[in-house]
Each structure stands twice: as structure tokens, then as C-alpha cells.
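In C-alpha cells below, several structures.
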Structure P
């Protein structure tokens with residue numbers, strides 16, 4: 001069970017294929033939709049830092 005959000009820094013779409021595979025795993029029931037929602041994808045270091053700052057405040 002995931003209790004904290006996961007953040008994936010996806011610079012230049014490097015992890016796009018992995019994200020598609022995770023979505024297939026959700027569709028096929030190997031990963032729950034709830035767990036998929038815990039994964040936040042950002043495309044820049046700045047967005048990554050913004051997410052971390054916002055999470056710490058919450």
C-alpha cells in the first residue's frame with residue numbers, strides 16, 4: 001500500500017513507455033486505479049521542486 005505520493009521526473013518523455021505500461025497494468029487489474037493516482041508525473045526539475053514544496057506544506 002502506498003501512503004505517500006510518488007513523483008516521476010519525466011524529462012524529454014523518457015518514461016512515456018513505462019507510463020503506458022503502468023496504464024495497461026491498471027486496465028488489466030494488476031495495479032489498482034487508486035495506486036496509479038498516487039503517481040504524479042512532471043516534466044521539469046522546477047515542477048518537481050514545486051511539487052515537493054507544496055507537499056511539505058500540506
Structure Q
């Protein structure tokens with residue numbers, strides 16, 4: 001199963017989405033099956049730094 005998470009703009013959106021991504025991994029979902037979509041703000045650096053694939 002694949003998971004797409006969308007979060008952009010502020011930490012109030014990005015950090016909760018990252019927590020969801022980490023919770024999915026804890027439940028056995030492969031990191032490669034999780035992709036984040038966002039814009040050209042803080043998420044562009046923060047999401048890949050957390051080890052997730054990011055698509056702008």
C-alpha cells in the first residue's frame with residue numbers, strides 16, 4: 001500500500017505530517033511507500049532531512 005501525505009507552509013502542518021509518516025513506519029509500512037507533497041517552503045528541506053521522499 002502507498003501513502004501520500006500533503007503538508008506545506010508552516011511547522012503546524014509539516015511536523016504533524018512527519019509524525020504520521022513515522023507512525024506508519026512503526027506500524028510496518030516501508031519508508032519507500034510514503035511520499036510527501038508540498039511547496040517551496042520549509043517542507044522542502046525538513047521532509048527530506050527526516051528521511052522521506054518529497055515531491056514539490
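Rule-based calculations on the coordinates, nothing more; no lab input. Please read all numbers here as calculations on a predicted model, not as lab measurements. Cβ atoms are built from the backbone, for glycine too; each structure is taken alone.
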When P, Q are compared on distance in nm of label points 7 Å out along Cα→Cβ at positions 23 and 39, the highest value belongs to Q
Across P, Q, relative contact order in percent (Cα under 8 Å, 6 or more apart) reaches its greatest value in structure P
Re semi-axes √(5λ) of the Cα gyration tensor in Å: value 22, 16, 5 computed from one entry in P, Q; matching entry is structure P
Mean count of other Cβ atoms within 10 Å over residues 7-14: greatest across P, Q for structure Q
From P, Q, which structure was helix-only ellipticity at 222 nm (-39500 (n - 2.57) for each DSSP H run of 4 or more, over all residues; to 500) = -12500 calculated on?
Q
